[in-house]
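Engineer: Next come the structures, one after another.
Only the coordinates and a few stated rules stand behind these numbers; no lab work does. Every value quoted in this text rests on a predicted model; they were computed, and no experiment measured them. Cβ atoms are built from the backbone, for glycine too; each structure is taken alone.
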Structure I
Amino acid sequence: MSPLRLPPPTRAVLVDIDGVLVDHRRASDRASYLWASGLEGWELGPRETAELWEAIDRRHFARYQAGELDFSGQLRERVREFVPGGSALSDAEADAHMAAYRAIYRRLWRAYDDVASFLARLEALRAAREQAAAAGGPAAPLAVAYLTNGDAPSQEEKLAAVGARVAGWEMLASAQMGATKPDPAIFSTACARLGVAPAEALMIGDDVGADVDGALAVGMPVVHLRRGDQGPSRAVPTVTSLDEIEF
């Protein structure tokens, strides 16, 4: 496959975190079972547990996206639905369960093998463009930011733990921005924060609905990263590894 190069007018790059830089699904699947197997009355095996946890995760995150719940509230509702007999759990009890799950989840965080070289290439380009612009050259500076459906402190911790936090790149997280992907508002707000038009930015993401469709809705170019995923696709530049993106 031919390498994919950055489109010439690009003045900003937005990078998703989970599924692009960090193997969230592997960590979440394993953590959900290790945590659940210690719950009284738990009978499901690893695969069934992971599938149930993911389904509940998606259901309550959708409620958060719709404005029915705040970020902490959707975490508590996930726990209440998942834990046997958990519907009557208090907020404090639900928070304690989530903390137990997250303690295991944190230990399982891993960056994908292609992440370190990708980040190094992108940061080298950003630094070179900044230096050229400062010297009066024709190239515009390049802004780089993380754009994630999540909570900024949690995502900062995750990136730091796996060595994927690049100093100077802005963290744009849905919990702090008032909108979640694929809402066009989060993409428009991200561009405004970086001082570029949507057509001058590039989104790199793995989720068709959240990343690809959301970016396209505001006229933003997008690269779809499909790490062996056979799910839906769109007629956009698509790669199976970050190694295929050249800067």
Structure II
Amino acid sequence: MMPETVLACDTTQGACSAALWHRGEVVAARLDEMQRGHAEALLPCLAEIKRGAPDIWARIDALAVTVGPGTFTGVRVGVSAMRGLSLAMGVPVAGFCTLQIMALGGVSPRRRLVAVDARRDTYYTQICTKEGTPCEAPTARSLADCLAIGADDGAQMAVIGTGATAICTPENTRFSADAAPPWPQASVLATHAASLSMHELAALPATPLYLRPPDATLPDPQKSLTFADAQGRGAP
């Protein structure tokens, strides 16, 4: 059985987006660019889509969400919201790799390299076919490793994502920036999810996908104990 109506959202990167797909087309969509504030923006975004198509909203039979890689907080915002909706509405939620959805939104006829700048010389990457089908698992690479992709056969590649700025330079002529937005689009996600059967969607858990630990770290408990001991001994 195929889904009739799919609600999708993405909050993993530099935008907050949601889309409602019904019987072959996206009937409502919204995308707001932002680096922060996804948690505050997502629910109003979903509410706006519901107000615009209440009858179709009532017929939602599947949910879809990007699960990363992306920002630590952004990934959790989308996953948590859609898990909550899944419980409230009694419909399944499927999780999709952020990078694959970006590749599916590409427009170039070339093979695609999705590259998201995660800072500190780290790029979240995935090589995909010109149709957007993944050729590998999501991988964290340095800029040098990105530039080495396809060097042996001189492959021409279209780059999608914020990493295109560093990769697509005049010196690196094998790479060209795709015209697609540098972040996932919920409309692409909804359309892709709708192409899968309910059985296939059920096999895609909405579990966060991270390629490295969060930047924030917990305090060293040993240092805390040492300070407390010093305070107990009357140290200034």
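Engineer: From I, II, which structure was helix-only ellipticity at 222 nm (-39500 (n - 2.57) for each DSSP H run of 4 or more, over all residues; to 500) = -14000 calculated on?
Structural biologist: I
Engineer: When you work out FRET efficiency 1/(1 + (r/R0)^6) of positions 110 and 134 (r between Cβ atoms, R0 = 35 Å, to 0.05) for each of the structures I, II, which one comes out largest?
Structural biologist: With respect to FRET efficiency 1/(1 + (r/R0)^6) of positions 110 and 134 (r between Cβ atoms, R0 = 35 Å, to 0.05), the highest-scoring structure among I, II is II.
Engineer: Still on this model: Using FRET efficiency 1/(1 + (r/R0)^6) of positions 94 and 198 (r between Cβ atoms, R0 = 41 Å, to 0.05) for the comparison, can you identify which of I, II gives the largest number?
Structural biologist: II
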